[in-house]
Structure P
Amino acid sequence: MVTGGAGFIGSHLCEELAMDDNNEVYSLDNYSTGTTDNHVPGVTYIKGNSSEIEDHIYFVPDYIYHLGEYSRVEQSFDDIELVWKYNKDGIFSVLQFVRKTGAKLIYAGSSTKFGDGGLGRNQSPYAWAKASNTELLKNYGVWFNVPYAIVYFYNVYGGREISAGKYATLIALFKEKIKHNLPLTIVSPGTQKRNFTHVDDIISGLILVAENGFGDNFGIGSTECFSIFEIAEMFGGEIKMLPERPGNRMIADLVTSKTEAIGWKCTISIKDYINDIKNN
């Protein structure tokens, strides 16, 4: 089962899981940012919040991929009520569910907690909520013998990204602006660095960790690290600077050694992805 299965990353995970005829794949999504446009064949879609998981799920999954949480840094200052509802109420209900059913939980933590030498974990409501959720999950593992693995995504890009509005992500936003000959907007200072990782590499890592990983610190991220300026220069075109915003970390430590030890590696380069966009 995938929470957030109608979202960007969740829909790709559902699609990959559904390709195996041995899998019965279910999605639980409240459609706050997910959309029916992301539905894929072979998946049963259930509408609801993660905090209501026991009201919607009447079977025992082998795995629960918990991706269905609020996932924006800067916007979380304005959306703190949603952060609490989706991330804090949600994780408690999911943990109680796996405690009762014995399903293995694969939790999508946030690489923001590795930002700026560890200071990133408290730089925004979102970062704090995600970091504290990982601590709660580890305690549930000790207290109640809950089987789990915690993964950390690094700046995911690829098909089905949100490309417009409040929750648009950077690569999709730049892609749309280049298409319409609009300036590429960069939040100051522009020197903040990110390990942009293609969604296909994220999905291969997720499934590998679900099947073979236990515990914390399964980072899934590209070793290539670029500043936002450098990404904009790869796209080309005019650049427009925006004021600095709270919660915007400068860099995050890459923690992929445990994931690589079970056979994962990054295969897609952001440079190649941007070149393909420009050439098509």
Structure Q
Amino acid sequence: MIKQAIIPLAGLGTRLLPLTSVFAKELLPINGKPGIEYILQECIDAGITEVIFIISKKKMMIKKYFYSDKFYKNIIKKKKDPKILMEYKKILKYKKMIKFVYQNKPKGTGDAVLKTKKFIKDKYFLMLLPDDLIVKYNCSKSMISTHKKYKSSVMASMKVDKKTVSRWGIYNLRKKVSKNNFVIKEVVEKPSIKNAPSNKAVIGRYILPKTIFNKLLKQKPGKGGEIHITDAIQSLINDNERFIAHNFAGKYLDCGTMNGFIKSNIEIGKLWNFAWLVLVMLV
């Protein structure tokens, strides 16, 4: 059973400038809650018991957010507000399951994954990219079920506009194994429109085998001088490691751009308003 997850958080967040010049993008509020908390809750609901954050020294405010015991204790003592106490208990719950490792130079997602090598215990682990929110559905939980069924590595998948393929890892299919699951033949990091094998993209949820660390140790930098996780995945596919593309349900939200961040606030706000309306009607 998959119990560990890793979350790369060391990125510079340039697509969200100027906000990220002073603030970690993962702590920016989405409908009143830091974006990273949505990712953590997805992990908890999927049965994950340990989460490894990969951060840089420039983003120590993320660690400080989860280690703010003294601040909360002082506020609780003064105000005795049950809402603040509830918030503190939530932070304590998250703190117990989080470990921190460091990637101080932005060398790509593959390099970030490699930083966690000595902490991964089991044959497979989950990776979530924090820019990608999937709402109305627990994608990680569904992927873990798919992994359990097919005994394979799994990546979340959706079709994208052909004009945008150069933003994504794009894959080609080998065969269909069920309605929403397909064996991947080839995956390419951010191809040109002309060279893209399809318009089927890998979204920021992965179940990866521990053997990927051996590939990453030997891997040379790819596009942009970075170590790309997709290159290591393709190398494993060439060695007959089976990767399943899992077409997820739910709604995908890109929180990594300014437009996407604003839209995410609106969409999640709508969900909360609808939930409150249903609750009021039931009462």
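Since every read-out is calculated from the coordinates, none of them should be taken as a lab result. Being a predicted model, the structure only gives us computed values, none of them experimental. Cβ atoms are built from the backbone, for glycine too; each structure is taken alone.
From P, Q, which structure was percent of Cα pairs over 28 Å apart = 38 calculated on? Only one of P, Q returns 38 for percent of Cα pairs over 28 Å apart, namely Q.
Between structures P, Q, the calculation of FRET efficiency 1/(1 + (r/R0)^6) of positions 86 and 222 (r between Cβ atoms, R0 = 41 Å, to 0.05) yields its largest number for P.
Taking relative contact order in percent (Cα under 8 Å, 6 or more apart) as the criterion, which structure among P, Q has the greatest value? Before the final figure, lay out the partial values.
Details: P: 17; Q: 23.
When relative contact order in percent (Cα under 8 Å, 6 or more apart) is computed for each of P, Q, structure Q gives the biggest number.
Which of P, Q yields 1.11 for Rg/Rh (Cα atoms, Kirkwood Rh), for residues 94-189 alone, as computed? Checking each candidate, the match is P. Figure out for me which of the structures P, Q the number 1.13 belongs to, where Cα Rg over 2.2 N^0.38 Å, for residues 6-69 alone was derived from the coordinates. Only structure Q yields this read-out. Sorting P, Q by FRET efficiency 1/(1 + (r/R0)^6) of positions 46 and 126 (r between Cβ atoms, R0 = 30 Å, to 0.05) from high to low puts Q first, with the largest value.
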